[in-house]
Structure 1
Amino acid sequence: MDFLKIAKRRSVISDVIYNGLNIALAAAVLGVILVSGSLLPAFALILLSKWRVLAVRLRYWSANIQANLVDVIVSVGLAVLIYVATGNMGLQVFIALLYVGWLLFLKPRSKRSFIIIQAGVAVVVGVTALYTVSYGWIASPVVLGMWLIGYATARHVLSAYDETHISFLSLIWGLIVAELGWVAYHWTFAYNLPGFGTIQLPQITLIILALSFVAERFYTSYHQHNTVRLNDLLLPILLSGSVVAVLLLFLNTASIGGL
């Protein structure tokens, strides 16, 4: 009984320390952006927080880095949005609280449904942050960033299944997202979000999210039945197709950075 009490006490202490460190990370990212007016110190903090990824033998580095890509995308993306919201302290604090929610409540979940949601969050945050700051860039880093987001999110979802071709399938989806990213680079529209000030929602974010939803349903149907059932895809295709059609036909009104 004494051993169980000690173990439980240590578990509680570990949880408190873990939660405290994650809250401190989000607060530190917000703080350094407010003080320095730069993203570089925030990026440095985020990378330092991932020190355990490299605290293993060299042969495990690649696997650890790939396993943490989604977390890095969300963390960097939220830091970028905090920076873009400079001048709106309330919005910056709100985004920092979203970061806390990610670190404490969503990121630690390992159930398949939560893993899929994590990938969806990475798509929304990553693509939105990338297109919010890249309107003055050349095409190459934008396309590369989109490929990384596509590859990382696909790999994250596939890791929840017993998939033997995870790298190949992830590379294919990364290529598809990169191609869409190249098109969006030349034809970028965004929508104002009430209460989000200068932060706008790029149209490509919603398109990639809709297509990712269909792709996930397609793979799940094949994984469960060894074939793709039309009944499993009909509603996702109709829903996603309707969303994309409305976006492309009726909501092309606001561009990012004057593009």
Structure 2
Amino acid sequence: MSVVDTTHMRLLAIISGEYGQRHVNNIRTHGPSTWTVETWQAPAVLPPVVDYPEDHLPDSFPPADLILSFAELPGVAELLPDIAQMTGAKAVLAPVDNESWLPRGLARQLRGWLQDIGVVCATPKPLCSLTEKDYLTARRKRIEYDNPWLAAFARHFGQPDLRITVDPDRRVITEVEVVRDAVCGCARYAAEGLVGVSADDAEQKAGLLHHHYPCLASMGVDSDFSDTLMHVSGNLLKDNVGRQVKPFKRILYFTPGNKSE
């Protein structure tokens, strides 16, 4: 199998509002300078069933290796196979940060439609569960994938990965390196806010920073997690921080007192 050079990756981001635009801004600002990021504004309204995708698409798209579907309406999913063929893309990232934008059944269909034309599709739920090899779709359920374009993207953006340095004497965070940012930029924002925070408070602080950014994942309870996707997203960041500060946290011991006579 020939090795794919992903250095000069061409991305096409499909957006329809603030959610997608914030992702694009972060990718352009903090992604590799060798990446090319084009955008397409999706139609504001699409029919419940898209019978003729060509009626809603431009005559052409710039060539792309990876399509990023950040649109906030489900009908866009039905356009993605045509867009993949028009761009020559071999991978599609279609996150589920809100069930109303990409319902789970439609996400399964989308993966099948694209597989039929030789295109790998990842539908991480939430988006910040994406790693270089898999992603979440439900509680304790991760789907593996094998695609160089998706993996190249996930090396930089996806499930937050911070490298934290703690002063062992003061038990205070002195440095935070962003190994992998969330696509929206939340992990980078949290990294800046964690410097100077004690190991004891770091997890709680990470959760507050995540909330204040703010995360744009759904605040409605999702039945695949029995939790909100915003909360799932926050826990991914807090878990990453918690594992690293655990050795430096103060351990309190309680000695039971004597019973009074």
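Readers should treat all values here as calculations from the given coordinates under stated rules, not as data from a laboratory. The structure presented is a predicted model; accordingly, all values stated were derived computationally and were not measured. Cβ atoms are built from the backbone, for glycine too; each structure is taken alone.
Listing for the model above:
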{"quantity": "Volume of the Cα convex hull per residue in Å³, for residues 16-87 alone derived as 90 - corresponding label from 1, 2", "calculated": "1"}
{"quantity": "Of the structures 1, 2, the one that 3.2 was derived from, the read-out being distance in nm of label points 7 Å out along Cα→Cβ at positions 40 and 144", "calculated": "2"}
{"quantity": "Among 1, 2, structure where Cα Rg over 2.2 N^0.38 Å, for residues 208-247 alone as derived comes to 1.27", "calculated": "2"}
{"quantity": "Distance in nm of label points 7 Å out along Cα→Cβ at positions 56 and 232 derived as 3.0 - corresponding label from 1, 2", "calculated": "1"}
{"quantity": "Mean count of other Cβ atoms within 10 Å over residues 104-111 - highest-scoring structure of 1, 2", "calculated": "2"}
{"quantity": "For 12.4, 41 (Rg and Dmax of the Cα atoms in Å, for residues 128-183 alone, calculated) the corresponding structure among 1, 2", "calculated": "1"}
{"quantity": "helix-only ellipticity at 222 nm (-39500 (n - 2.57) for each DSSP H run of 4 or more, over all residues; to 500) derived as -25000 - corresponding label from 1, 2", "calculated": "1"}
{"quantity": "Origin of the value 1.8, where distance in nm of label points 7 Å out along Cα→Cβ at positions 192 and 216 was derived from one of 1, 2", "calculated": "2"}
{"quantity": "Origin of the value 2.9, where distance in nm of label points 7 Å out along Cα→Cβ at positions 64 and 96 was derived from one of 1, 2", "calculated": "1"}
